[in-house]
Structure P
Amino acid sequence: MAVSTGFISRGFKGRRAAAGDASRLPPGQYLDRGFPVLSAGPTPRVALDMWDLQVEGRVAYKQRWTWEQFLALPREQPRVDIHCVTKWSKLDTTWEGISLDTILERAAPIGEYLIAHCDGDYTTNLSLEDVTDGKAWIVFGYEGEPLAPEHGGPARLLVPHLYFWKSAKWVRRLEVVDENEPGFWESAGYHMRGDPWKEERYSGD
């Protein structure tokens, strides 16, 4: 599927941070009442009986789960703040999903980096350090409801301590690699890591 390079945005309703919120906002960010839809192409649709998640590459044991098998893994309900590189933030968002610790421990990674491959040909790169020790999940629920397709449903990555483009929508495959290889936006000039507190938006930041 071809991927366009333009953002799609809806429901963009920003507001200034209240005094108690300000310490939780990284530099240059503002609070948003809605949940803007930002994608690098059209929203993919996949039937759940055709969905699977694979872990492969530099691992001791390749893994594959169907949707039902994936939902049977131990679940967590993280409550986190999220920050988009386009400068909006949302505080205290609640999700439901499976920790990357649970997923990766079954594969026993040998490499040090991860490439997330998604429906729609999107990819993004992450270090294993950034997705382990309780830092990341693959989520399928948001605010008590199934995750909507426009927000990455049926399942997306959630890596809340990095800019939200790293929380790849429609994730289907995790590839463990030895070298830190750029993904879709990283190849277009975005930062290889994307720490919002350091304003790592672009490659020169």
Structure Q
Amino acid sequence: MAFPAVSVVLPTYNRANIVTRAVASVWAQTFTDWELIIVDDGSNDHTGESVRVFLADSRIKYVPLEHQGVIKAINFGISQAKAEMVTFLDSDDWLKPDHLEVNLNYLGAQAGVDLVHSNALVLGDRVVPDITHPGQLIDLDECYLEGTLFVRRRVLKRTNFDEGGIGEGYRFVRKALAAGFKIHKLASRTYVYDRSRGDSLTKRFAKSNKPTAKG
């Protein structure tokens, strides 16, 4: 059985009204050899019904869990991923059509790079707290946004996301760098990061901090 080239992990919680936007953006990708794992973190709305129409596509899986929090949902999605490359999508956000193609083309030509990240097209507030300098703010272009990460399986065998509030993308990358993995930052903005909603998951779990190393 052939495995997909990339697994997209999409954690969601009570996003029945907008999760279809995120799912549809994966469906519309110019690169088509993917699987999408929708991890429902115990939603008590009709999230499952909202995504049901997409499940006719065998590349899309819907996994309902008990509510445990976004990090456990992400790590569970990683455990279910079949591809050698894993990326992430928040249910508040969406992808431009060439998002997978741009990132996978780079990684396909750069076997020595273990993970890539990029800036995002941000809708809403661009500044977040700097967790290493309390009281200061930084622009999102200075952050590691986990939604933009593409990670090779060899990295995920050594590290995962850990709980602890904001900055989960930063903490994950720091652990990967400490383990000797190589990261590169692409100039593309193919990930649309929607911080315009007051209740957005990505706003409540702000990806914050300056990278200690840039590709």
Structure R
Amino acid sequence: MPANSSQRKLEFVSKLLHWGDQNRRDFRWRHTQDPYNVLVAELLVQRTKAVQVEPVYLKFLERWSNVGSLSRAKEQEIRSVVGTLGLDYRAKRIQTIARRIMELFGGKIPDEPVELRRLYGKGFGDYMANAILCFAFGQDVPVVDKNVERILKRVFSVDVRNDGHRDKRLWTFAAGLVPKHKAKEYNWSLLDFGALLCTARNPKCSVCPMRGICDYVKNSLPNPI
């Protein structure tokens, strides 16, 4: 079955949603549609394991409950809260993004891609914009990070450059998979699938629901099915 087969794509989405119904992780930021809360969560999970973030996320929101209060925070104050997560530059990026939102939008996070692009810079790009559009505003858009890149390259042999999560071809392919009205559940499942099953090292192919349609399994493992 070719990689661009509609049937294969539908099977992938169906299997992923079914897996997600049974295995999706539960984080506090998955129970909110507040754009600011979603933004904070996404800023904190960048290059950081999600399970480490929850206590910091709650402390952060208690300290700064909206963009306005965050924009007035000093960099060192932010670092005192987020420092345990690593990435010394994170505090400065958070401060910069908050101040840009105040400057451009009066503290209101927009729900239009063209407006969110005005925030693009260090720490804010296609992934962050689409995460806000999907998880805060319920839009049917893809999210593509290194984990999603790995999954789609393994299953479908998508041909992209080395930094594929920034390759527009991969984003276009990913967009074609997003099921209407189930984008949140799909994207959460995809992120968790990469964290729990289709891991960078030692993926759990023997128990993977995709093993019957996955090119990586077919080409790399003996007796794949």
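No value in this document is a laboratory result; all are computed from the given coordinates. Predicted model, so just to flag it, every value in this text is computed and none were measured. Cβ atoms are built from the backbone, for glycine too; each structure is taken alone.
Quick notes
- Entry that produces 0.96 once Rg/Rh (Cα atoms, Kirkwood Rh), for residues 56-167 alone is calculated, selected from P, Q, R: Q
- For 18.3, 59 (Rg and Dmax of the Cα atoms in Å, calculated) the corresponding structure among P, Q, R: R
- Structure responsible for -16500, with helix-only ellipticity at 222 nm (-39500 (n - 2.57) for each DSSP H run of 4 or more, over all residues; to 500) calculated and labels P, Q, R on offer: R
- Comparison of P, Q, R by distance in nm of label points 7 Å out along Cα→Cβ at positions 128 and 176 - largest value held by: R
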